[in-house]
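Below: a set of structures, written as structure tokens.
Taken together, the values in this text are just the output of simple stated rules run on the coordinates, not laboratory data. None of the values given here were measured: they were computed from a predicted structure. Cβ atoms are built from the backbone, for glycine too; each structure is taken alone.
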Structure 1
Amino acid sequence: MTLNELAIGQPGVIRKVNGEGALRCRLLDMGLIPGTAVMIRKVAPMGDPIEIHVRGYELTVRVDDAKNIEVTPSKKEGSL
């Protein structure tokens, strides 16, 4: 499952960050590192971008970038 497939309020844990070169480095620099808890906060009206909660702050990510982040969903909603 990728980050963009999580439901709003559903937490997950990053398993793997795919992509190459600058894109992968940028995602890792923003704190999207394997083992990190994430949760979808909001989705823009047209579906792109999405706002996620990661490491105590809100981060807006394009859906195309979120498709490069593999996550394992958690069972509890809103538990970050």
Structure 2
Amino acid sequence: MGTGSFKDLKVYQMAFKTAGDIFSISQKFPKEEMYSLTDQIRRSSRAICVNIGEGYRKRIYPKHFTSKMTDADGECTETMI
């Protein structure tokens, strides 16, 4: 295995950029959504990055890696809804 970082992964870079874009766009959401929709979409989009990073660091354990990628996929689905 290489010595690269999870931050070198294209999927991580795309998820990180998307989380930043979501944060910027969500600043324009109505104030009454601040503690429901806005908070939830921000947290789920950041969780995608976190799960990719955790999975990458534990990639030598296939079950752990698969679990984290499944979690990242779930957070992605939550963000899109």
Structure 3
Amino acid sequence: MGTRRVAEKIRSMLNLAMIGALNRPHELKMHVAGALRNGVSKEEIREVLLQVAIYAGIPAGVDAFRIAREVINEQEKT
């Protein structure tokens, strides 16, 4: 994987963490889809959102997991 591709993945994961911590559901939905397009795996998304739950609070983490699950389920249907 090239340096640019790795940077895109890292940037996507950072965005998920920040937007999840800020509890911005509409933006998070868009960024989960973008992260998947950038090669972030479902497992990596899970790890990022676990950190959100630990450091930003369980309610923000639960909302983030719910939104990510919705996006992933939608993409797996197509």
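Upon calculation of helix-only ellipticity at 222 nm (-39500 (n - 2.57) for each DSSP H run of 4 or more, over all residues; to 500) from the atomic coordinates, which of the structures 1, 2, 3 produces -28500?
Going label by label, the one that fits is 3.
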Supply the structure label, taken from 1, 2, 3, corresponding to mean count of other Cβ atoms within 10 Å over residues 46-53 with the calculated value 20.6. 2
Value 18, 14, 11, calculated as semi-axes √(5λ) of the Cα gyration tensor in Å, assigned to which of 1, 2, 3: 1
Which structure, out of 1, 2, 3, was relative contact order in percent (Cα under 8 Å, 6 or more apart) calculated from, if the result is 44? 1
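Could you figure out which one of 1, 2, 3 the value 0.7 for distance in nm of label points 7 Å out along Cα→Cβ at positions 6 and 38 was computed from? Let's see the in-between values first.
Values: 1: 0.7; 2: 2.8; 3: 1.5.
Matching structure: 1.
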